[in-house]
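So, here's a batch of structures to check.
Read the figures in this text as sums done on the coordinates, not as results from a lab. Because the structure is predicted, anything quoted here is derived from the model rather than measured. Cβ atoms are built from the backbone, for glycine too; each structure is taken alone.
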Structure P
Amino acid sequence: MEKVKAPSWFMPVVTILLIWDLIGIAAFGMDLMMTEEMISELPIEQQELYSQTPDWTKLFYGIATIGAFLGCIGLLMKKAWAKPLFLVSLLAVLIQFGHSLFVLGALDVMGPTALIMPVIVTLVGTYQVWLSSKGVKKGWLI
């Protein structure tokens, strides 16, 4: 397929998404560096939730954040391989947040505010999949 020039809005949008994904990586890094002392400063309900969270969810957190970041790098390079990275990232988001919300019961512990970040992250991830799919279909990404 022949490469087609992306619209003028494409790069600014991708830059914003890249910043979003870098913030996600920073949050992932901070989560990995949580010490017992830091956890002990959380409200007791959140401490219990944190202690019940299995380590494998951190793997999915990492896949979600790093995958989306690499997908954005692919968009900046106008590469079609961004799309599968965004798909994997979104799947990891759904697994991680699904476990937290529905298995661990974060909604019961934190109430409706527990939905804010999962909804925003899922919407952004869905948008990244859509944007990369559109880019492949339109020939912006090769």
Structure Q
Amino acid sequence: MFSDQLKSALLSARDEAARLRHASIGPEHLALGLLHEPRDELSVVLAGQQAPALVDALLARMDAGDAPEQWVFDIPYSPEAKLAIKHMVVEAKALGHADVTCAHLLLGLLLLTVPMPRSVFESAGVTVEGTRAALRVDPSSTQSSN
């Protein structure tokens, strides 16, 4: 089951893609969706004060979009974003977690071979190994906010 915070982050990612006038929701939008609002589920792997700097770094590396204005739910996920979501679910299952959270989405983004947004997170010291370790140590981060 997807946590409420994860559902909110996915909606925020759609909003970001629309706001930036991009034709699809990419991994960078998923990352922005994670970082724009306080997400308690990320606290196990990411310090809250890191979020504004990470948002700035992501936005600095993104090109301006030229897609026509469209309704937010008409924006599809890119193949890379779909792969990040697949990694997210696989990792949650591999860790034995019933609920899929924002921390799992972060892990899914870090597993992508495309450099954005992985390189931004890695420059802040957020790694696949560290995220997996934190999720193994803190199973409470996988509880749903229902």
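Computing FRET efficiency 1/(1 + (r/R0)^6) of positions 35 and 83 (r between Cβ atoms, R0 = 35 Å, to 0.05) gives 0.40 for which of P, Q?
P
Going by distance in nm of label points 7 Å out along Cα→Cβ at positions 43 and 75, which of structures P, Q comes out largest?
Max of distance in nm of label points 7 Å out along Cα→Cβ at positions 43 and 75: P.
P, Q: which one has Cα extents along the principal axes in Å, as calculated, at 56, 25, 24?
Clearly, the read-out refers to P.
Suppose you compute distance in nm of label points 7 Å out along Cα→Cβ at positions 19 and 131 for every structure in P, Q: which one lands on 2.1?
The structure behind it is Q.
When distance in nm of label points 7 Å out along Cα→Cβ at positions 59 and 99 is calculated, the result is 0.8; to which of the structures P, Q does this value belong?
On the way: P: 0.8; Q: 3.0.
It was calculated from structure P.
helix-only ellipticity at 222 nm (-39500 (n - 2.57) for each DSSP H run of 4 or more, over all residues; to 500) computed as -17000: which structure among P, Q?
Considering all the candidates, the number was obtained from Q.
Out of P, Q, which structure matches 1.2 when distance in nm of label points 7 Å out along Cα→Cβ at positions 27 and 115 is calculated?
Q
Mean projected area of the Cα convex hull in nm², for residues 51-106 alone was computed and gave 5.5; which structure, P, Q, did it come from?
Details: P: 3.7; Q: 5.5.
Computing mean projected area of the Cα convex hull in nm², for residues 51-106 alone on every structure in P, Q gives 5.5 only for Q.
Given that mean count of other Cβ atoms within 10 Å over residues 3-10, derived from a single structure, equals 11.9, which label among P, Q identifies that structure?
Only one of P, Q returns 11.9 for mean count of other Cβ atoms within 10 Å over residues 3-10, namely P.
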